[in-house]
Each structure stands twice: as structure tokens, then as C-alpha cells.
1. When distance in nm of label points 7 Å out along Cα→Cβ at positions 102 and 134 is calculated, the result is 2.2; to which of the structures I, II does this value belong?
2. If Rg and Dmax of the Cα atoms in Å comes out at 16.7, 63 when worked out from the coordinates, which of I, II was used?
3. Computing helix-only ellipticity at 222 nm (-39500 (n - 2.57) for each DSSP H run of 4 or more, over all residues; to 500) gives -20500 for which of I, II?
4. Quick check on the output: 21 is relative contact order in percent (Cα under 8 Å, 6 or more apart), derived from one of I, II. Which one produced it?
5. Quick one: distance in nm of label points 7 Å out along Cα→Cβ at positions 38 and 54 came out at 1.2 when computed from one of I, II, so which one is it?
6. Suppose mean count of other Cβ atoms within 10 Å over residues 22-29 works out to 18.4; of I, II, which structure was it derived from?
Structure I
Amino acid sequence: MSGREAKQALESARLKEVYQHYKGVRRPGHVVAASAVFRADKIVTAKMGAALNSLDLSPDRYEILGLLANTRGGRISLKDLGKAVLSHPATTTYTVDSLEKRGLIERKPDPKDRRGVLAQVTPSGRDLVRRATKMLELIEWGVGELTDEEAATIARLLSKLHPS
């Protein structure tokens, strides 16, 4: 048995334990699915964090920079930014503050809403997103153990959980 097969067997064994522990609940398969998603999030986030660490980026910071870099005009309101990345307003503000201090984004007044503030990616921010994306490609976005078909299936299934 290879190291990869042993690792897969260990993960499978853990999820079997979860199922055994919760088999008396109404929908034990849902408990196993939630546990698998929770564990996968931690694993993928750790892999991405390790890859991005040399750029002083976290996965959360990369997500915001990447979203801005790929948004028409490179800017979005802080409110919409928080909704897009599913973070609490305080967390969004903290993350934007740290990116702004590094000169990767700027805050601009929203011309459509006097009270609103836009976050806009800077040229330095765009450059960092390009470099970070190359690093994440090298680690296959933290899911290199999956085939292209498996990755597409997971994305399709998990998209059912996303708010519209």
C-alpha cells in the first residue's frame, strides 16, 4: 500500500468513525458530508496558506485580491466584497486594512453612494495576484489528489450550498 493509499484509507477510516458515532441521528450521511467538508476546508486552506506564505498572503487575503483583480474596473464596495467572500463586516474591514497598508488596494469613495466605500486593487496588488496564482497552480490549488472530473463534481455538488 502506497503512502497515498494509506492516507486515503486513514481519511476513510475517520469518516467511518464519524458515521458510526452519529449513525443514530436522522441523517447520518449529512453528518459525514459536513465533517468531510470541514476537514477538507482545513486541509486545502493549510496547503494554500503554506504556498502563499512567502508572499505574506493568507488564503483570505488572496481571495479578496483575486476577486478585485478579476472584477470589472478592479473595484467593489466593501459591503459587496464581504458578501462575496462570506465574511463578517469587521473581518472584511480588517483584511482590507492590511491589504491597504501594503499598497495592494486603495479605498475610494463610491460615486453612486455618498456613504459607500469602494476597495480598488492597485497595480502592485494585480502583480501580487498574478504571482500568487502561479504559486497556487504549482500546488494544484491544494486539491491535486483529485482528477479534473472529481474536482468538477465536488464543485458542482458544493455549489448547491452557496447562497445565491
Structure II
Amino acid sequence: MKHKVLVVYPHKCTGCRLCEQWCAQTHHGEMNPAKARLAVHRIHDRQINVPVACSQCVRAPCIEICPAECIGRDEGTFGLTLNAEECIGCRMCVDRCVRGAIKMDADADTPLLCDLCGGDPQCAKHCPEGAIDYVPFDRADRGFREHHARRLAGEQGGAR
């Protein structure tokens, strides 16, 4: 597959929330995290921040579950699309999202879906720590493998 996807690296996230700000500004013209299509969650007992973003599932449960058939996919970017006029606000897509990345727009009563900013996702572009990246689908797991390999090497003392 030649499409690109967002990947998140929680170990790099500082919790600055610039990703949320850029997303909301890009889509709604306001710096309002409630309008962002991703969210940074703070896990206090572990003192980590986790960016939660759409992973553009190949067989997207949000598309499959929508009873109004108003969620689709942009064939050029692979981002999600929404026909807001047809949306009935049932929240089934919110419940079905495996990443927990979909939330409702309280003003419009429709889901906030990641459209990948038309192929130029601002969250990834403006993340100062590289905690969100936009990479080809076939490379999406490389960063995770490297991170886990480095952690394992550190735990075991590495090669001697």
C-alpha cells in the first residue's frame, strides 16, 4: 500500500499539546483542544503523555459501523471523510474506534474525524519532539521496533 498514516511515539511526547492546537486551528480557526481530532492524554501515575490519534485503519470500524453511511475515506490521502448533513449523531463510530481517537463536536453533534489535513497533517508537522509522525504505511512500525529494541538492549546491557 502506498498511503501514509500517523504514528505516535508516547515515549517522545512532552505533553505540550501543540498538536491539538494546530489541529483545531487548521480545522476550526481557533485554538481549542476540544475541537482537535486528536488528544494528548496524561497518565498521571506513570507520568507519561500519550497522543491518541487516528491510525487510519485499513478496514476502518468507524466506516463499517456507521448506520447513516456518512463516513468514508479520501482515496488520495486515505484520511477519513464525513458527510455531516447525513450524520445522525449516534456516536457508534466513537464507541467502535479501536484507538479511542474519535470524539464528538459538542457544537455540531457530529464526530471529529481525522482527514489527515488533506495529506499534510499539522499535528505531525508541528510536533517539536517527533512524537507524531506521518509515514508510509509499510514503515509505520519501524519506530516502535527500534524503540523496543533499544529498551531491550539497555535492559540486557547490549552487545559485549
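Where a number appears in this text, it was derived from the coordinates with a stated rule and is not lab data. None of these values were measured; they are calculated from a predicted model. Cβ atoms are built from the backbone, for glycine too; each structure is taken alone.
1. On the way: I: 1.7; II: 2.2.
Label of the originating structure: II.
2. Of the structures listed, the value fits II.
3. I
4. Working: I: 21; II: 30.
Label of the source structure: I.
5. The value was obtained from structure II.
6. Details: I: 10.9; II: 18.4.
Corresponding structure: II.
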